[in-house]
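The following blocks contain the structures, represented as structure tokens.
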Structure P
Amino acid sequence: MSDGFDRVTERPSKYRHLEKMPISEVLHSINKEDKLVPEAVEKAIPQIQKLVEVITDKMLAGGRLFYIGAGTSGRLAIVDASECPPTYGVPYGLVIAVIAGGNQAITTAVENAEDSTTQGWLDLQEYAATDKDVVIGIAASGTTPYVIGALKECNKSNIITGCITNNTGSPLAKEAQYPIEVEVGPEFVTGSTRMKSGTAQKLVLNMISTTIMIQLGRVEDNKMVHMQLTNEKLVDRGTKMIMEKLKMEDYAEAKRLLLQYGSVKKAVDH
């Protein structure tokens, strides 16, 4: 690349002439590559742990967690952030995802949105990010200007920064105070980082948000006792959780308690 940084994520695929492969071979080859991802994530657990510990301390003190990314990385961040309130019953706005190009970019590519070195910080300021918060930049390449620029300004403002990237020694990792580097190797389709890199990012985001929510007391035993009752499946799950917790046999009464108090936790503690 012209900047001299060797992006593993841009190296040629180990597979050639994909268009000539039988479907079975394509599928088995993709699966073979995907199996490398959890092992790469495992190697990064010490980095993940350091960041989670810092985030937990900040959030217990009233801070928020921000994710910021572009393209696939930004969309994965939105998925993770948006699932925290219904899963764990935390307020909307506790975990916030910011994507280059705004809401339009969730479903449609926004041309050149990731190339601005200043817009990321401006977007964070829409939420009045402060030194009480933590900001995690996400970029497979580790070179996305939108994300790097945001972290630079965060560092100037004494906001703790982390990152998730799929190249080691990237500009983004050097900018982040708590970098997470998960190198999964070249993609099956050269440069298609929505594949292994995206899978790795999703796994790491799952680990971060789930562990934090456990530390914040949003899980008891192995149950989502604060989950929002947004559909019948969750009402049924919550009802059975109450029956188990209170050693009840009456499904209808357990469901009545759940709906009356609005969560498993409140129903059990009433």
Structure Q
Amino acid sequence: MSKQKNRSASKQANSDTNQGYVQLPIVCTADNLRMLIRKRAVRVVDVRRQEDYQKEHIPTAVSLPLAKLLQDDSPEKVVEILEKLGISDSMPIVVYDDTFGALAARVAWTFQYVGHENTALLEMTFSQWKSLGLETETKPNEFPAANHSLRLNKEIFADASYIESAKGQTDKILIDSRERLNFLTEHIPEAMNIPYTMLRSNGSILRDPAELKRFMENRGIPVDSEIITYCGSVGTLSGLAYYALKLAGAKNVKLYPKSFKEWKALGKPKEEFKDANYWDLSAE
């Protein structure tokens, strides 16, 4: 980014601070989102397909299909997207999907990686929102462009070389969030399996924080350890696991966004259970 743009973005960030935006939790409730929408103090981001957004969406929501983001998710391009959506540095963002939160999690993590800390997941999917009889609209939304600075949060990112360097370090835990059978077929060496399906509950994309904390304790995962999550391809399922671990109280969590697909393409070592049986399918 140019020096002029960085100065402009810095000025916008200071302006944001003066606006007194609310700092969002990891997961935003429907009631809290409705209140923020009424106050016009939030940017709602719908990551479903464009055609689904056009049919109906949460009031004031803008459309950002995950596929569009993944066409080029370089930090500079993501900041450009934020600016086009009218999102400045401190503006609260709430992201939702209709796919149990996994797509929303990948987009939310990406925003936080480029420096937009004030990003949350909606506690429910769009279908659940509708089933409760909550407000929707059909008109597309656009907002004036804004300035947004780029401040990479490298503490939440991992790549293949980082995972290789973490091998054998007992204070670093690698989590594979794919379903059990996929994990058993092949996975990154030393990884532990926590299927994404075990993280959600009825009516919410994620379990209660206390449940998630017990979930970690039962698997011997200290909240003060460094945890790296990955899944099959683009970091959606592992994105959900990333937020589940954060909700459980883990402070140091990283996402390997290119996940097992890249790991295999690079010819990295794999582990598999050649003699796996029915009982191995249990994640307990």
| field | distance in nm of label points 7 Å out along Cα→Cβ at positions 121 and 137 from the coordinates reads 2.7; which among P, Q | value | Q
| remark: Ranked by relative contact order in percent (Cα under 8 Å, 6 or more apart), the structure on top of P, Q with the greatest value is P
| field | Comparison of P, Q - label where mean count of other Cβ atoms within 10 Å over residues 65-72 is highest | value | P
| task | Assuming 0.40 is FRET efficiency 1/(1 + (r/R0)^6) of positions 169 and 217 (r between Cβ atoms, R0 = 35 Å, to 0.05) as calculated from a single structure, say which of P, Q it is. | result | P
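Using Cα Rg over 2.2 N^0.38 Å as the calculated read-out, with 1.02 as its value, let me know the right label among P, Q.
Values: P: 1.13; Q: 1.02.
Traced to structure Q.
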| task | Supply the structure label, taken from P, Q, corresponding to helix-only ellipticity at 222 nm (-39500 (n - 2.57) for each DSSP H run of 4 or more, over all residues; to 500) with the calculated value -10500. | result | Q
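Throughout, read-outs are computed from the coordinates displayed, never taken from laboratory work. A quick note: this is a predicted structure, and the numbers were derived from the prediction, not measured. Cβ atoms are built from the backbone, for glycine too; each structure is taken alone.
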